[in-house]
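The structures considered in this document are given below.
Nothing in this text is a laboratory measurement; each read-out follows from the coordinates by a stated rule. In this text, all values refer to a predicted model and were calculated from it rather than measured experimentally. Cβ atoms are built from the backbone, for glycine too; each structure is taken alone.
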Structure P
Amino acid sequence: MQANGKGNGLATHSKGAKEDRFQGHDYYNIDELLEDDHLLARDAVRTWVKQEVSPIIEDYANRAECPTHLFKGLAEIGAFGPSLPTKYGCGGMDEIAYGIIMQELERGDSGIRSMASVQGSLVMYPIYRFASEEQKMKYLPKLASGELIGCFGLTEPDHGSNPSGMVTNIKDDGDAYILNGAKMWITNSPVADLAVVWAKDEEGVIRGMVVETGTKGFTTPEIHGKWSLRASITGELVFEDVRVPKENVFPEIRGLKGPLSCLSKARYGIAWGAIGAAMDCYDSALRYSQERVQFGKPIGQFQLTQKKLAEMITEITKAQLLAWRLGTLANVGKATPAQISMAKRNNVHMALEIAREARQIHGGMGITNEYPVMRHMMNLETVLTYEGTHDIHLLITGMDVTGFNAFK
């Protein structure tokens with residue numbers, strides 16, 4: 001599966017795994033706005049999730065273990081860099097297709113979507129945008145095929161929402177740079193073959209580079225004890241006098257605009273992905289309300305249950321329209337970082353609220369892994385924070401509409 005041999009091999013199907021009965025929800029006939037390629041991609045990924053993710057995900061989440069064998073399957077369904085050029089072994093699809101793929105993956109689990117979006121948006125995308133052609137040909141085809149797994153090193157232990165404060169640094173050493181520092185909360189890092197790392201040079205300018213994990217002085221300790229994204233593997237990046245060849249440093253890009261452009265790509269995918277989690281919670285709650293009988297009738301007949309369900313599908317529909325419009329803008333290069341921030345913040349908050357309401361409809365069963373709701377709820381608490389917190393995205397929108405910078 002991976003060049004470094006990491007991973008746990010075959011899938012472990014939990015005993016008594018329930019059939020994935022999910023049905024899509026499209027209250028405003030948004031499918032009519034999609035192209036055939038979008039629908040084909042969605043159906044293919046939805047089928048894969050039902051067959052490969054749903055039967056095992058509760059077991060893996062319960063054990064706080066990442067199903068790393070799914071990296072290969074994600075590659076086979078085209079989930080790694082689907083909107084990057086076919087020249088590099090990628091899908092060559094548009095941004096709406098990319099978003100829909102993320103939606104279907106997160107319908108299965110936010111951690112599975114993270115595995116794919118980190119690989120595509122935060123590793124492959126910066127290599128495609130900023131690396132030399134030689135680097136692109138060296139890394140992108142193997143990343144697209146899942147032969148190589150990557151991670152993205154920006155966040156530091158003391159610098160999350162303020163990446164400009166990073167202390168990780170590089171110093172010139174002839175034909176290489178010497179890299180020192182540490183990164184924190186890095187998805188995929190313990191199983192990664194390479195990392196896209198951002199560090200300050202001797203003039204204090206942020207530079208990007210590819211660092212291979214076999215390099216002396218580079219370690220990737222795993223983070224344990226997570227109550228959220230339990231089926232996603234998370235770790236650190238620690239650099240102690242790591243020698244990085246100069247050809248591995250992105251030649252042109254300088255400053256925060258490099259990593260922030262990658263985050264915009266990832267946030268765009270999250271804006272779509274969160275809809276998938278919300279739809280899964282809604283779908284489970286709707287079905288439960290039709291089957292669970294109390295006081296002699298299905299609980300779906302009670303007004304308060306109908307209120308919850310009506311509000312859920314309304315908010316999902318609004319999020320679908322927001323994501324679709326953002327996708328049409330992205331396709332023509334007009335989606336601004338502030339517009340992406342709005343969609344990421346709105347849609348993740350929407351999904352988390354729906355997960356909480358769906359948990360109530362399920363009653364006591366909602367806290368068990370008999371249903372996906374509590375897992376989605378815990379996952380979304382992380383999604384609300386990573387790739388820019390809920391509050392930071394509010395301030396981005398606020399700055400965009402007022403012209404005043406609240407960060408200073």
Structure Q
Amino acid sequence: MSLTRVLFVDDEPNILEAVRRSIRGPFELVTAYGGEEGLRLIDEGPPFTVVVSDLRMPVVDGLTLLTHVYTQSPETIRILLTGHADLDAAVNAVNNGQLFRFLTKPCPGSLMRATLKAAIEQHRLISSERILLQHTLRGSIRALSEMISLVHPAVSAHTSRVRRLVVEIGTRMQAEDLWRIEVATMLAHLGWVTLPPGTVAKLHRGLDLTSQEAGSVLRVPEIAAQLLANIPRMEEVQTILMYQNAGYDGVGSPVPGVVGERIPLGARLLKAATDYDVLEARGLSPAEAMVVMQSNSGSYDCEVLRHLGEVTQGAYLTGVVRQMTIREMQPGMVFGQDVLDERGLLLVARGQEASESLLHRLHEYQDASLLSQRVLVMTPGVSGVRKAA
């Protein structure tokens with residue numbers, strides 16, 4: 001469990017001394033003389049649970065300090081101390097969402113202790129919600145994805161390949177809340193399970209679709225977004241799903257006029273990674289796929305396209321692809337080829353990530369002599385995988 005730390009910043013030594021004497025609680029209290037020292041402590045140490053700062057300080061004032069805190073650690077609770085003459089500035093700061101509360105000076109010790117208690121509880125609630133969404137929800141979706149992989153291996157493989165690309169590019173671009181984008185990517189093709197098996201097979205092999213099949217595929221984002229409609233705190237993920245087919249130039253946008261950077265970054269990443277995977281499924285090399293996408297560059301965020309090119313050109317050079325038995329495989333490894341049973345039924349699709357449940361199923365097929373012993377496998381940590389020769 002992380003240590004609860006409270007930072008108190010003021011440029012008056014007597015106030016800092018009074019705080020050290022009167023403020024006690026189940027937390028570590030740290031004081032800083034002035035905004036400059038406060039910035040140093042914020043940048044050098046682990047994040048603080050709460051930061052309390054005076055408004056009027058030379059060189060670095062309280063609003064500048066607390067804005068920096070928000071940039072460095074958005075979950076840190078921020079409180080401003082101010083004199084009566086500065087009430088308008090404090091009220092504006094609170095209303096703009098920069099602060100949890102403001103207190104006027106001089107502040108009684110009892111009020112400060114009560115405020116710190118409320119701030120620590122607020123931090124706990126924010127952290128708990130993040131953990132619930134980021135870990136519990138993502139874990140649940142992973143479990144759902146594993147179940148889908150047993151029934152729809154081609155859908156699962158496509159999602160795995162796109163997810164690896166999106167996470168790699170999002171990491172390079174330092175995308176905020178990358179976990180939300182990853183969740184959206186795992187859910188983006190959930191609507192594929194509603195497609196006829198023949199359509200999914202065509203998508204997996206990169207074959208041309210009929211106009212009716214193409215129309216069904218275009219409706220997949222809407223289906224995925226509808227599945228999230230009644231789940232609270234998933235509005236951002238739902239928006240990413242709604243815009244996943246929107247071009248950077250606005251073509252295909254569900255809302256006319258929403259173009260460029262107004263389209264969520266997650267949707268821009270998802271579109272580029274999905275289109276690349278479709279081109280690669282048609283037999284194009286990484287370089288050839290990038291040439292096609294660059295020739296239609298108006299559809300893509302140029303920064304996303306640049307990182308996609310770097311990732312896809314480097315991934316195949318650094319990945320370790322080798323033959324091994326299925327019993328040697330570990331969860332997290334990626335299949336480098338389709339795996340068929342002796343009847344020609346697709347059990348695992350190229351690019352699908354191995355899970356414990358999937359490997360257990362394949363072991364059962366091997367025990368029944370329905371499956372070959374060796375497969376082409378790619379080790380983790382690479383964004384893509386070539387088709388098996």
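The maximum of distance in nm of label points 7 Å out along Cα→Cβ at positions 204 and 332 over structures P, Q, that is, the highest value, falls on P.
When relative contact order in percent (Cα under 8 Å, 6 or more apart) is computed for each of P, Q, which one produces 17? Among P, Q, the structure yielding 17 for relative contact order in percent (Cα under 8 Å, 6 or more apart) is P. Structures P, Q were shown, and distance in nm of label points 7 Å out along Cα→Cβ at positions 60 and 364 at 3.1 was computed from P.
Could you figure out which one of P, Q the value 0.95 for FRET efficiency 1/(1 + (r/R0)^6) of positions 220 and 284 (r between Cβ atoms, R0 = 35 Å, to 0.05) was computed from? This figure was derived from Q. Given a value of 137 for volume of the Cα convex hull per residue in Å³, point me to the structure among P, Q it was derived from. Answer by label: P.
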